[in-house]
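Visitor: Heads up, there are several structures right after this.
Every number here is computed from the coordinates shown, using simple stated rules; none is lab data. This one's a predicted model, so the numbers in the text were calculated from it and none came from an experiment. Cβ atoms are built from the backbone, for glycine too; each structure is taken alone.
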Structure I
Amino acid sequence: MTNLQNDLILVGATGRLGSSILKTNSISYGICSSENPLQGKKIDNLSHPLLGSLLEIPKEKLKNPVVIDASYPENLSNVHEFCLSNKIPLLLASTGHSSEQINNLKSLSEDVAILHAPNLSRGIAFFKLKILKAIIDDINKNLINNSQTKVSIKIIETHHKKKKDAPSGTALDIKKFIEFHLNKDININIESLRDKSSVGRHEVIFGFDNEEILITHNALSRDIFGEGARLSHFLRQKKPGFYSVEDLLKEHN
């Protein structure tokens, strides 16, 4: 277990993602639903008993805090207000947010540092920066102006059947990454599959006239998300702004 400096506040501490983060990090305050039977109880790696609301945190005792939101989109307004009122950085690890919610977060980032991390895995960051980007650069250089070569792109994401949002936040993030770097408008389809136990598998298929390139990232354990939450340490050092996992890794690798 890694002992992060100062105070981490984990919203959604008893959910799947929150439990993974709590497993590998020391958390000062954990927030759960006010109806959760665990509220008021002490659980492993949590310094204080679980609270039912951010408003219950003794703010005067906080030392250089960061909020990690691993809850649901419906709860984001509460997190937004807490971070804005107290000027506390936010690591948004949950997914399924609307465009309006993301735009509101970008407005919030004028006052506090925000790490938007639909996937906390370092492997996904490497997947995008080192592998996807290399393929896209080659397409831009050699194929974009070749009208005789057809290029198609498809993303397939697979998760456990209890995942609420589809497509996954990671799949949407990968699509956005490709669209930003590709010098041509190509319709990118996303296929969402659900099974009994997949943590998170993302496959990108580049199709050409007579061949395909398939690249895949497969999360084998939710522990990678807990490890990725350690990026909150770097967030404390950042000025207000809207950051990605790739932004922080490029600076600190």
Structure II
Amino acid sequence: MNSAAINLEELKNSFSYNEYRLLLSKIKLRLVSFKKNLPDNFIILRHDVEFSVNRALDLAILEAKESVQSTFFFQVKSPAYNPFSNTNLKKIMHLKSLGHKVGLHFYVSHIVQNDKEGLVKEFEKQKSLFEDGFGFGFDVFSFHRPPKWVLEIRDDIFCGAINAYGSSFFEFSDNPLQIKYIADSKHRWGYGHPIDALAFSKIQILIHPDEWTEKGEKDVGLFFNELIEEHQKEFIETLDSETKHFSDFKELYR
């Protein structure tokens, strides 16, 4: 095996920015946005932001430097982050200014099974939160951890917005033949590495920015530890800025 092949295998599954740059170099010429009337040969790159606005912005900056634009989906009911805090709002606006699209990551875990009317009502609520909080609208969304009954909604357009799981973008099958879906969920490439799937003419790649850092981390436990430490540091800074008396104790948490 030559050195180039060895380096490629070493990079795979590292979840490092070098792995991500390599991936972008392989797919950038085929990238398109979510839209109607897609070409016969395409790759769609999407980001569901689950835990870290910081990491989303870092990945957005990396992509911009590589002349890549993609779609970032943010939750408006996340227990992990507030997209409308002054700090996060500035970061998301920065991300958007780089040319990336911003859409809704639609939280549906609390909706009663098969309650499609409730699903529509909840979508309208979260749409209003998104528009009021950001000051702009969206034309595309992705479901957050959708159950089977939600994935069975195959319409490309749902409540007036493009559904990232619509039939033109996602093939709801254990063995897809037309559209290859690839994701880094659970800190692994459960559907295969995207570089190994480029023979497919239609591909959707889901990259969670939370999973990626400059040096990367293969071990899932260490990945979680780093993410927790980042959130802890953010919370310490919040306590320091939002109270007058925490400064006496701040050194205890360094």
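Visitor: From which structure (I, II) was FRET efficiency 1/(1 + (r/R0)^6) of positions 113 and 153 (r between Cβ atoms, R0 = 30 Å, to 0.05) calculated, if the value obtained is 0.40? Can you show the working numbers first?
Guide: Working: I: 0.40; II: 1.00.
Structure of origin is I.
Visitor: If distance in nm of label points 7 Å out along Cα→Cβ at positions 9 and 193 comes out at 4.1 when worked out from the coordinates, which of I, II was used? Walk me through the numbers before you get to the answer.
Guide: Values: I: 4.1; II: 1.0.
Derived from the structure labelled I.
Visitor: Who wins on mean count of other Cβ atoms within 10 Å over residues 25-32 among I, II, i.e. which is largest?
Guide: Biggest value here belongs to I.
Visitor: Also, quick follow-up: With distance in nm of label points 7 Å out along Cα→Cβ at positions 97 and 145 coming out at 4.0, pick the structure among I, II it was computed from. If you can, show how the numbers build up before the last one.
Guide: Details: I: 4.0; II: 3.4.
Going label by label, the one that fits is I.
Visitor: Another question about this same structure. Out of I, II, which one gives 19, 42, 27, 11, 1 for P(r) over Cα pairs in 10 Å bins from 0, in percent, for residues 65-128 alone as computed from the coordinates? Could the numbers behind the result be given before it?
Guide: Numbers: I: 21, 55, 21, 2; II: 19, 42, 27, 11, 1.
Attributed to the structure labelled II.
Visitor: Have a look at I, II and say which one yields 36, 19, 16 for semi-axes √(5λ) of the Cα gyration tensor in Å, as calculated.
Guide: Numbers: I: 36, 19, 16; II: 30, 26, 17.
The value was obtained from structure I.
Visitor: Could you figure out which one of I, II the value -8500 for helix-only ellipticity at 222 nm (-39500 (n - 2.57) for each DSSP H run of 4 or more, over all residues; to 500) was computed from?
Guide: Values: I: -8500; II: -11500.
Value -8500 for helix-only ellipticity at 222 nm (-39500 (n - 2.57) for each DSSP H run of 4 or more, over all residues; to 500) corresponds to I out of I, II.
Visitor: With mean count of other Cβ atoms within 10 Å over residues 17-24 coming out at 22.4, pick the structure among I, II it was computed from. Provide the component values of the computation, followed by the final result.
Guide: Details: I: 22.4; II: 17.6.
Computed on structure I.
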